[in-house]
1. Taking distance in nm of label points 7 Å out along Cα→Cβ at positions 123 and 307 as the quantity of interest, name the structure among 1, 2 where it is greatest.
2. Of the structures labelled 1, 2, one was used to calculate Cα extents along the principal axes in Å, giving 90, 67, 52. Name it.
3. Can you rank 1, 2 by FRET efficiency 1/(1 + (r/R0)^6) of positions 51 and 435 (r between Cβ atoms, R0 = 35 Å, to 0.05) and just name the one with the largest value?
4. Can you spot which of 1, 2 the value -19500 was calculated from, given it is helix-only ellipticity at 222 nm (-39500 (n - 2.57) for each DSSP H run of 4 or more, over all residues; to 500)?
5. With mean count of other Cβ atoms within 10 Å over residues 99-106 coming out at 15.4, pick the structure among 1, 2 it was computed from.
6. Can you tell which of 1, 2 yields 6.7 when distance in nm of label points 7 Å out along Cα→Cβ at positions 211 and 515 is derived from it?
Structure 1
Amino acid sequence: MPVRLAQPVDDSVGPFNRLSASQVNAYRSCPRLWFYEKVRRFKMPQIPVLYVGRAVEEVFCRMLMESPALLVAKAASNTLSAIPLDQKGVPSRLSEEPWPAERLLSLPATMLPSTMEDVREWAIERLKAHLPIALKTLKEEWDKNERKAGSWDSVNSDYCLEMCVNGLDMHLQEVQRCLDANGGPQLSEWRSGQRPEWPAPDARRYALSDAHPLASVGNVTIVEAWEIARPWFVDPNAGKFAMNAVHPEHWFQGEYDLVYRWNNDVRIVDLKASVGKGDRSGNYIEQLRMYAMLWWVTHGKEETVDGLEIWYLGANSVKSIACPTIEEMTNMELELENLWSQLRETTPDIEQCPPEPAPVRGFDAGGIPTDAPNEVRCDRCDWATICPGGEGSDDLPEGGNIQLPGTPTPIDLAPLGSINPRKTIVAEVFSVMGMREARRPQVTLSQGSHFAKVVFMVDSHEDGTPSWPEKLSKGDIVCLQNIIPTANWKGEVELKVDPHGKMILDDSGEPVSDLIDFRARWNVTGKVVYKFEKRGTGRNGKEWHRKGVMLLDATGAMKVEGWANDWGPQYDLAETGDTVVVANIGIDAWAVEVRGNISRNSKIHITQRA
């Protein structure tokens, strides 16, 4: 069972507060690094290689999902893409519509592969069909990222294809072993249509009503070996992080890349679109060990994994990792639960996360251990310019007041950590549209002579319940819990509902908070962590340009952004480490992140140079 979804009834942790292997590795690398990225939510520069890895994995999995008995080598790349998904992005168990593979007839016997080389040639053509589309999609995503860095020209599509083919050849060794084992111990079950609770994605529904459509008789065929040996992986059509394995107590989660289990041995494989050189290879080892623990725990501590592997696609190398013992996994689970309590059950202060980096580890191509390099981790840290371990300090501003040049009186500066944009409001439904349609409803609320528009930014609350009532009519009294009131550019009040908020029916009739009783404008100060820009073209064909800055003070951090023309010359002069004041901004939020919005009436001023 490679997937164990969160159980909302028992989940007191929530999806935004779980521990993950990447968080554990970040904290062990340097507690301050973890604090900056997971508590203050600094975003590291997004270089193209990070997106290349995602593209290679997606292309490889789309190829695995397909079958040489259903698709010709030159078939369209989206032939199996219309997978029915539920509201959480998980392939639906309840859909009664035909799944993509069920709409296809098997190819005639004369078109089926007769050798492993035939399969390889077919699979390479499928990789070629998927790769350009994946790279194009991820380039568009990279282009939109406010922290994009480097140049997409550094992406070599031929090298990406080479890594995909390396992964294919590693998988074909598994198919050959399955062929040599005459289908292995699950051949009869597979032919009869029996499938595990979470079958390997093949664009068919979870449970088959009859024998497998591609089943043969006698000795296993090459097509059958391809189907049987297919590992479990995250369906590339599923939503992001929709198919995690979540610890029964919900404080840890992970998402496996590949899980081979055709011969009743369970082997977890981590795909890496890299050669495996450098310090990060040490993190990959620890990640797989944590995944072994997670598998054991999510199987009632009765089933352990039989193998752990890292496939370094750039080096065309497979690295085997020793599986932890039950004693080691017991200790690991306890250690990680304690770490969750330390880092996530209650949020630590910056003083509790000192800049004490671990030594840099040495690994050669293929993840082979080698001598550690003569360097310290701070030398290449993205946050060295603001961190005491590098060039910065913890001497940070904390609110107060200041008189800016050109202003008649001092202004109050709010500590970033003190700003709470959320409120709970009870009001009457003035109008509602779209309740019977498969989209988010348009709702306007009223309190006396005051009106506000409700903006549903999500379909469901973080606890899994809907963001709005199933039935809603004009005149109903509703309670909006933990929502974000803002004023749009027209001066109209909008009530934003994100994963932390929801609307429920309420018959008390007593307003918890007035519709217009919220602070619309704020003044803040902080050190500049980084600046960012975003550009694009709107639906009307006009180009747009936004700029922003990440600020840090002694109590918190905040991303402030707005249209480029509204910032003024002081924005261009500000550098990382400078202390600035940003006055007269609006406040917005998403989940646990509080954001600032500047307008033409806002002002930025540098008060101290780094």
Structure 2
Amino acid sequence: MSDAGSVPSDNDTRKSKSLRPLRELLGFLWPHKGRLIIASAALVFTAMTQLSLGYGIQILIDQGFSNQSEEGLRRAVLFMVGVGFAMACGSFIRFYMVSWLGERVSADLRRDVFNNLLTVHPGFYEKNHAGEIMSRITTDTTLLQTLIGSSVSLAARNALTLVGALILMSLTNIKLTLIMLIGVPLTLLPVLYLGRRVRNLSNKSQASIASVGNRAGEVLQSIKIVQSFQRETMEREVFEQEVSRAFDIAKKRIQQRAWLMACAIFLFLGGMVGMMWTGGQDVIAGRMSGGDLGAFVFYAVMLGTAFATLSEVWGDLQRAAGAAERLVELLHQESNIPDHGSSPIPHGQALVARDLSFTYPARPENPALSDFNLTIAPGKTLALVGPSGAGKSTLFELLQRFHDPSEGALTYGDIALADFSLQDWRSKAALVPQAPILFSGDIAYNIAYGNPDASQADIEAAAKAAYAQEFIERLPQGYESEIGAQGVQLSGGQRQRIALARAILKNPEILLLDEATSALDTESEYYVQLALGELTKGRTTIIIAHRLSTIINADAIAVIDSGSVVDVGTHSELLTRCDLYQRLASMQFKETPAEEAQITSPAA
């Protein structure tokens, strides 16, 4: 497996030349083995009936044409009609079953990959674009669906046809069969050589397609910025370059596949010409009948068609192996955050950081936290202040176990957070981010995201507590109003109040507020502050604040700088003894220190 923190690059995937990644699909096929057996039986039956057409041709020529017998002609025609009906029935069952298996396995694979990605630590998505990952889940699984639902069936059927045709050819005329077999090794050479090149180009092609999708997703998601800065022309040119690059790689892949098929067909037809010349002489000399030659030519055509199809399917297998390799990496991607804890979680304990140090993997030379010591009393409100990059958001990341400390301990009471299961620990906390994240759907769905089992009455109570009920009731469909992707149909203040209602409905013991009012207008901030005043009562609340006016009445304020705690105290205490806090306050307040101490805030 590649590094647990990143998806394999195109260079990584090109190193594998085998079809080994496709073996992973067997685990997805096994639960549906009944349908697989039926499909296999239908495939064998169809291949056998198809080969029996050669016998019909022999009857047609020897008993119908050569003897000028209407009875022989009728026998041949009835035989072929019966074979055709049998082939139609077998093909129907085979096609339906293998297509069903292809769709089912593709859906199961998408589901399992997505389910696994939900457990991977968030740092994984800092190194890998979500758009590229989703492209692999959709595009690569579609390739595998085509493989299972079409290519594998074609390969198996033509492999059976090839073997059967070869046996029947040998029984009909061994000399002509040996002539045909001369071309087989020559046909395999381009298949083996060009097949590797197709595999490499297929990996490149899939990577380029993922890049195109990722670029388009980023631009469309930020369309307001693009249009505001009038960068439409630039984005068109950049996207055109990405599309052209993907097309150039696809052209090379198609060219290699075309060469593969052309070489295989030409070499095989060369053997066919030699066979027909020799067979024709045998018919003229009376050493074999015309019916035998006709049947032999039919078997040889079947053999050639099987070879041509197998050479094409080999390219599909190479391409699908590359897709499977990438999906298997995602399917087995492990989280860097171990989830082995089983300790019962107590209630009402203090959060304690002792000698805490943390370094982001991408920045090993720049510790985000260093010798960080802090105690957060239960049921109290603690505010974190400090310059940008001081380590406030990093502490939030550690408290939610999106990362684990590099050194030191982060405990709840006397128990390390790592000793609790992730689900149990995260159920105790709720985050209200600075930029609220909402999902496509209606308002009720987004509020109930904090508690999917909540009743409609509970949802409305949470909205009322978040001062969101008034604007919700003014909407045409009320709580059933669709809000668009990421809540684009709501204002910033409305989105923030929905996020607060979601946190209220979860009823957490620990509340994490990441400057929840910094980007709001005065009226929206007023309502959000009122909601926060209700939400923080009786909860352990940790607030990241840049505007000191919102947290001066907090139970305690921790001043953080360069990844360490500089001082902890109340607003008035810090004004008298902490230089950094005094400097931050002087930049934001025009009032005197005495006047500042009288400022109140609903958030407190």
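1. Numbers: 1: 1.4; 2: 5.6.
When distance in nm of label points 7 Å out along Cα→Cβ at positions 123 and 307 is computed for each of 1, 2, structure 2 gives the biggest number.
2. Numbers: 1: 90, 67, 52; 2: 122, 54, 51.
That value comes from structure 1.
3. Max of FRET efficiency 1/(1 + (r/R0)^6) of positions 51 and 435 (r between Cβ atoms, R0 = 35 Å, to 0.05): 1.
4. On the way: 1: -7000; 2: -19500.
Derived from 2, not from the others.
5. Numbers: 1: 15.4; 2: 18.6.
It was calculated from structure 1.
6. Values: 1: 6.7; 2: 3.5.
Comparing all candidates, it corresponds to 1.
Values in this text are rule-based calculations from the coordinates and carry no lab data. Owing to the predicted nature of the structure, the values given are computational and were not obtained by experimental measurement. Cβ atoms are built from the backbone, for glycine too; each structure is taken alone.
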